[in-house]
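Every number in this text was worked out from the coordinates using simple rules, so none of it is lab data. Bear in mind the structure is a predicted one, so any value in this text is a computation, not a measurement. Cβ atoms are built from the backbone, for glycine too; each structure is taken alone.
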Structure P
Amino acid sequence: MTRPATHRFDAAVTGLGIVSPAGVGVPGSWERVCSGIPTATTDPALTGVPVDFSCRVPGFDADALIGRRKAWRLDRFVQLAMVAAKEALEDAGLDPATWDGTRVGVVLGSAVGGTATWEQQHRTLLDKGAEQVSGMLIPMLITNMVAGQLAIEHRALGPNLVVSTACAASATAIGTARELLRSGTCDVVITGGTEACLTPSIISGFARMGALSRRTEDPAAASRPFDVDRDGFVAAEGAGILVLETPEHAAARGARVRARISGYGATADGHHPTAPDPSGQGVERALRAALADAHLTPEDIDHVNAHGTSTPLNDAAEAKVLRRLFGDRPAVTSTKGVTGHALGAAGALEAVFTVLAVEQQLVPPTANVVKQDPEVELDVVTEAPRAVPVRAAVSNSFGFGGQNAVLVVTQA
């Protein structure tokens, strides 16, 4: 069923799953994010790297969660997504053994793919020679395999793809998934994103760019979005999965609808490979496009989950746009203060947290805001979660290359 563009389309969010530095599973992750307690800590895997701390998923045991026979064939970025997808499908009350898989799509986002496998096998090549490189290198490395593996696991036989728009990737994926529902191509889409690239080469690259915080003496205080003393982001890993359905499909099976994805906007800055456009014109166009898609105005938005990376340039540019468009009325947070920046998975983690904020009418705090930057003229939630009426919220995601993606989340 093709729907006229003049009608708002509300994709029903019926399932959530998450594996994040704040915990494995939605309840634990949400509790930690609402606590405002940061997760950054010294990372033994980064010993010798100029920035030796990160936000890593705690206690993740792939053998126990997936099964040893399956886990050894999967890079960590796929393992994280497999666990999050299982939780999301169980939360949605969907059984892949009984569904029409041809009507189920998978759209995920990831910026980098299987870097842990790549680095490991490159060392094998150098130390032992080409004949010792694993035959599993390519299927473990390439980014599209996370969607392919989920399709194999859950018999999801509809459109199957991975999008890569840097740190906007999983928000782009969610917006794309919604379009598959709106067009009538799918009844259900498993969507979100995943990233697991806390490896020496990737972290060294970010460090050389000057993008990372250098607070090696106090990692827990390093991710500080909108704080006057912010000095860079803290790299993280994780996976967030949302089960989206058409309203008709969700209603027909009596599904619980947690919230709705009601708008999506995407633009390009066309400005610089790594720096945001200081005018914020691309971001503003994405926000306005998402609001128009949702048939809402800026006055309808009660909460903003900001991209808020804790970098000097990004936070300043985003804050100017938010102030220009919304004033100081919405309750603004950046959950990256707790979780760090999960790169291509960030938009999915934050979409899950935005759905929970709308569902529970509770905005989590931004960690480590000791002194808010005076140029950030926004109502930034700090110290403790804030209970506020949230009819509609936006979740912002921006990536290298000037790629912007904005989601609008509304009440069920």
Structure Q
Amino acid sequence: MYRVWNFLTNYSLLLILGALIALIWANTDPSSYHHFVDFVIWDNAPVGHLHDGHRTLTLHYLVNDLLMAFFFAIAAKEVWEAVILSNGSLRGKKAATPLFATLGGMLGPITVYLGLALIMGSDTYSAVANGWAIPTATDIAFSYIVGRIVFGAGHPAVRFLLLLAIADDAAGLIILAVFYPSGDLAPQWLLLSLGAAITVYMLANWLPRKLDRGNQTRPTSTWVRKRLNFWPYLLAASASWYGFMQSGLHPALGLLPIVPTIPHADRAFGIFAEAEQYLTDLLNQIEHALKHPVEVILFFFGLLNAGVEFSFIGDATWLVLAGLLIGKPLGIFVFGWLAAVPMRLGIPEGMRIIDLVVIGCVAAIGFTVSLFVASVAFDAGPVQDAAKMGALFSFAAAVVSIAVGKLLRVEKTTN
């Protein structure tokens, strides 16, 4: 439990603090708040928002498009290990039902969001349709901690929830890349990202191991690790990020091609496992080195994105909430049941089918990624602000989860 609270404190409380400051600031002095968000750091810069043939680097762009790339790199690291390692949590039959439930946890919110928007009229639908992905997100840290409160630390549903949240993150990264480009697409620039990934893998990972083959002292790999450390990967990451920016894909995803090229451990203990901090492979060391910088980045992300005036609460707010609070539990239950019963993939021993409803309620806490998607799905204005408010209000899912858990008589398991 210490590891979970430590993670929550490190990554999430600063984010909440930034969001609270933003809400207070935007509702007391909106003019100065928006001036702060749009503060121009460098006009005619080599990176930044493209406008009238030149780029402008603003504070908002620096945080959302450049620095948040490190946050998504950490998320990608957890997904990569869950998929590639032999004991990865998203491998084998144990992951089948959670993966199906994840699919339901995305299709359910999309259906509810777009369905209700259609019922509200063509004008509303046209205004909010592009935000369909906002309620598909699940905040891993907050969902995990609420799951432990509802089910108890030792309940198999908590592990199920974590598998679902990791898979949800993976799907969310794909959705951001495919459906929310940051500009006109120029896919040829992705060759720069691909080339950077292949080059750094061959020169800093594959070649040293090949030269050390048959020599247990591994002199070349040791020299590369001690002398060069993470620098080749940082250089490759910079090139990859620039390729994403020029390609029109969201540059916050620009480090994703580099993550798989970094030497990693032979096994993973999980994002909240105490043993994770003792792994000495380069990938884990880079993650640990990024911990404190990412804390600060998330604070500024909350500060620059959560400043919504309460007067902007509107249709998008309720659609995002409905997608999360209705679509998530319904989709996770239906698809989880289909996988567990008709398809006979089963669920973990000690877990009931009805627990899928409670898991769906817990997974409805969107917050971080929902807030990010809202910021890229809509142009700045009332609709974006209303959608962001829905992402912030998704914290209500914690209270709903506890109530539904009691209603469905969840028996807590502490060991």
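Out of P, Q, which has the highest value for FRET efficiency 1/(1 + (r/R0)^6) of positions 120 and 240 (r between Cβ atoms, R0 = 25 Å, to 0.05)? Don't skip to the answer; put the middle values down first.
Working: P: 0.45; Q: 0.05.
With respect to FRET efficiency 1/(1 + (r/R0)^6) of positions 120 and 240 (r between Cβ atoms, R0 = 25 Å, to 0.05), the highest-scoring structure among P, Q is P.
Could you figure out which one of P, Q the value -10000 for helix-only ellipticity at 222 nm (-39500 (n - 2.57) for each DSSP H run of 4 or more, over all residues; to 500) was computed from?
Numbers: P: -10000; Q: -18000.
The read-out comes from structure P.
Distance in nm of label points 7 Å out along Cα→Cβ at positions 144 and 360 computed as 2.5: which structure among P, Q? If you can, show how the numbers build up before the last one.
Numbers: P: 3.8; Q: 2.5.
The structure behind it is Q.
Consider the structures P, Q: one of them gives 24 for relative contact order in percent (Cα under 8 Å, 6 or more apart) as calculated from the coordinates. Say which. Intermediate results must be reported in sequence, preceding the final value.
Numbers: P: 24; Q: 30.
The correct label is P.
Can you tell which of P, Q yields 62, 53, 38 when Cα extents along the principal axes in Å is derived from it? Let's see the in-between values first.
Values: P: 62, 53, 38; Q: 63, 58, 36.
Source structure for this number: P.
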